[in-house]
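Each in structure tokens, the structures are laid out below.
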Structure P
Amino acid sequence: MEVINTIGRRKAAVARIILKEGSGAVTVNGKDVKEYFTVPTLLYKVNQPFELTETTGKYDVIVNVAGGGITGQAEAIRLGISRALVDVDAEMKPALKAKSLMTRDPRMVERKKPGQKKARKKFQFSKR
């Protein structure tokens, strides 16, 4: 198997994934995944594609992720890993698609409008 490069995005986060056969080591921005994501739910999100396809420990993953917060980054990595696993074996796609891991979440932050405090919040109204 050759090296597979994919990309995953979520909100402002962009994750570049390099997947190759190995012992199951996941490196995020030069750190171990457990060191980078200390929250157990985020670790679960990153490892979810491997658990669904029963490929835990078969592939080494090197991740370059930038932008957004840690939750957006974890979900961007999850999408990138899912895409890479489908590149390896197309038979994994139905299992990943059933849990909607193959879908790019299109929700973005709504822009702030002029004359308002935030996107939808208005300045305080004074009657008199």
Structure Q
Amino acid sequence: MPKPAPSLDLRVRFYLGGEIALGPGKAHLLEAIQETGSIAAAGRLMGMSYRRAWLLVDTMNRCFREALVATEKGGATRGGATLTPLGIKVLARYRSLEAKAARAAAADLKALTALLSGQAGPRQPGL
């Protein structure tokens, strides 16, 4: 089986103190919540537990001046979740910034990719 060609991946993350306020995974979660209307369903769609999805939403909601996701309690109507107007705005700005960063870095990423050995070791967080 041939090895996949080496490639570099550019990721944009915003930190508030030691927490990731927003990054690619959280943006994907916001999109899944927008699509499904539910934190639990969004988590399932992404292969994560409700608790993990809820903790990510809680972090985002705490990091921004207003909540990005509004929730309704369960019960007879089974609750739900929606992006707030700020959540919609933050998600759109994040995706726009991601696209601009990718375009701006394309030539450098191509040049660096050409220099890769193709023999990556295990990923080490923080390095």
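Taking relative contact order in percent (Cα under 8 Å, 6 or more apart) as the quantity of interest, name the structure among P, Q where it is greatest.
P
With distance in nm of label points 7 Å out along Cα→Cβ at positions 5 and 29 coming out at 3.4, pick the structure among P, Q it was computed from.
Only one of P, Q returns 3.4 for distance in nm of label points 7 Å out along Cα→Cβ at positions 5 and 29, namely Q.
Given a computed value of -16500 for helix-only ellipticity at 222 nm (-39500 (n - 2.57) for each DSSP H run of 4 or more, over all residues; to 500), which structure among P, Q does it belong to?
Derived from the structure labelled Q.
If FRET efficiency 1/(1 + (r/R0)^6) of positions 101 and 117 (r between Cβ atoms, R0 = 25 Å, to 0.05) computes to 0.10, which of P, Q did it come from?
Attributed to the structure labelled P.
Using P(r) over Cα pairs in 10 Å bins from 0, in percent as the calculated read-out, with 13, 41, 25, 10, 8, 3, 1, 0 as its value, let me know the right label among P, Q.
Label of the source structure: P.
Read-outs: derived from the displayed coordinates by stated rules, not from any lab. It should be emphasised that the depicted structure is a prediction, and the values quoted were computed from it without experimental measurement. Cβ atoms are built from the backbone, for glycine too; each structure is taken alone.
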